[in-house]
Structure formats: structure tokens, C-alpha cells
Structure 1
Amino acid sequence: MPPKKSKQVPKWSMHPQLHGDVSRLLAEDELHLSFYPNDSTSQCLKDYDTNIMGRFSCRNEACTASGWSSKKIATTIRLYSGGRYNARVYHQRCQQCNSLSQPWLDDSYAERIAYRLKKWHGVEMEAPEYRRKNVKPHHRALCEGCKAGHCSES
């Protein structure tokens, strides 16, 4: 009997369900882009690494960790021809059991994606002010963005 294949847990995800939020912010400057579900580095015209914020909950049922928030969720934004974009959001590992967890994202996702897309399309705007107060240390060993070389902390 062949050995069982272990289920590969994804190290990143995309969030097309948040495209409506991004789209509303882009429409303020009469920009209209569509979400591109194919994550292709070879077809990408531009890419940019940034961080967003959100909350993680450990998916390991045996783990007693209550979850954690993160102000540094590594994200790679990509622009494609034909007015298309996507964003790869990297997962983090639980500090207690090392299981991979996918985040629940806050408004920073749409804001940061829209900001970068507007910049790439020549929209003049002031840089957002990102305050760093009471920031907990970033655990590079638990961040899939760091491991992939797409986190500002890596």
C-alpha cells in the first residue's frame, strides 16, 4: 500500500472576496481594475511587498492558543496587463504548536492594495501615515512571508 500523502497546508492565500472593498476605493479616483485569480509571477508587470493587519486563530484543534493579532502580515501586490491585479497574503504559524493559520483581514487590506494600485496608475496622493506604537516583536521563524523573502522584516 502506498504511503499516505500528507495534506499540504497553503502558505499564502488570495482574497477575491475583498475585491469589492478595493474597487470602491479605486472608484474614488475613477480607476476600475479586476481581480486576477491566477498568481503568475512571469506575467506580472509590477509587484510590491507591503504589510497589512489582521487576526489569526490556530486551526489545530489540539492547540490551546487563543489566537493572535498581527500588524505585519506580509502581502505581495501584483499588477497584470488588462487592468488586473491580485494580492498574495502570507500565512503565519502558531507560536504554541507551529501550525499554519490563515488570517482574517481588517480594512488595511483594501486600503493598502488600493493605495499601491493608485500609485502605479499615477494618482497623486499623500503617503499614508503608519504609526508604530506598542508593536510586539515579529517572529520571523513563524512568518511565511519572511521565509519567502516578501516581508519587510526579512
Structure 2
Amino acid sequence: MMDFLAESYLWIKAFHVISVLAWMAGLFYLPRLYVYHVEQVKAGSETDVLFQTMERRLLKAIMNPAMISTWVFGILLVGIPGIVDWTAPWSWAKTVAVICMTLFHMWLAARRKDFVAGTNTVSGRGYRMMNELPTLLMLVIVISVIVKY
């Protein structure tokens, strides 16, 4: 199995990067949809239903599969000997940041359910502030992996 993983390293890495890009696009866009949903849309209106549809499809059709494939390809990469040095701080920083990114994804999914139930309590400003979190986590991840510091 290790030989197969090592021989497939570049393919696994390519699909990991593709998955991360798709996931990050959703993590940047969904909170922005929530900002507009909170600030511009009246609950129960046709536009409310439209926003709920867009949010659901983004989460279910793009973000969830992208997150899962990011994890799968990332775990495969970790399984290749010599790729990750677990004695170095960068590997732990990246791991913690990816876990935080996943928790943020779950938080966004829970907020979508709040919109569906009509119980959203987060303001547009709150969603704007939360929209910065994936950027901060991305900085930690990219610097950790590239600089290996």
C-alpha cells in the first residue's frame, strides 16, 4: 500500500489541492451569502426561499464533498513516508488549523439550519467578522506547509 501511495504522490497532492480550492471557495462564499440573507431578505419571502436553496446547494453539492475529499487526500498524503515530519511544529500547526476549518464548516452548516427554521440570531456584522476566519486559517496552513516553520 505504501508503494502505491508513494507512486501516486503527485496525483494525490493534485487532487488534495483541487479539493482545498473548492472547499475554500465555499468557506469564503457561504458566510457572504448569510450577510446578504440577514441584511436584505425578509423571512418567508420568495427571496428567502431562493437564498435557502442557494445556501443548501453550496453546502451539500460543493462544500461537503470538497471537505471530505480534502480530508481523504490529506490523510493519504500523511500516509506516505517522509511527507510529514511530526516532530516539526508546522505539521501540528497545519493540523490544528484544518480541524478549526472543519469546525467552522460545521458552524456554517448549523447556521443554515437556523435560517431554515427562522431562528437565525447572527447579525450581518457577525457573519462579516466570521468571514475572516477562513482567511486567517488559510494563512496558517499555507505558511506552515510552504515555509515549514
Relative contact order in percent (Cα under 8 Å, 6 or more apart) gets 27 when computed on, of labels 1, 2, structure 1
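Computing helix-only ellipticity at 222 nm (-39500 (n - 2.57) for each DSSP H run of 4 or more, over all residues; to 500) gives -26000 for which of 1, 2? Can you show the working numbers first?
On the way: 1: -5000; 2: -26000.
That value comes from structure 2.
Using Cα Rg over 2.2 N^0.38 Å, single out the structure from 1, 2 with the greatest value.
Working: 1: 1.12; 2: 1.20.
Checked 1, 2; max of Cα Rg over 2.2 N^0.38 Å sits with 2.
Quick check for you: by FRET efficiency 1/(1 + (r/R0)^6) of positions 41 and 129 (r between Cβ atoms, R0 = 30 Å, to 0.05), which of 1, 2 is greatest? Show your work: numbers first, answer last.
Details: 1: 0.45; 2: 0.95.
By FRET efficiency 1/(1 + (r/R0)^6) of positions 41 and 129 (r between Cβ atoms, R0 = 30 Å, to 0.05), the leading structure of 1, 2 is 2.
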Of the structures 1, 2, report the one carrying the highest value of distance in nm of label points 7 Å out along Cα→Cβ at positions 65 and 89. 2
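Every number here is computed from the coordinates shown, using simple stated rules; none is lab data. These numbers come from a predicted model, not from an experiment. Cβ atoms are built from the backbone, for glycine too; each structure is taken alone.
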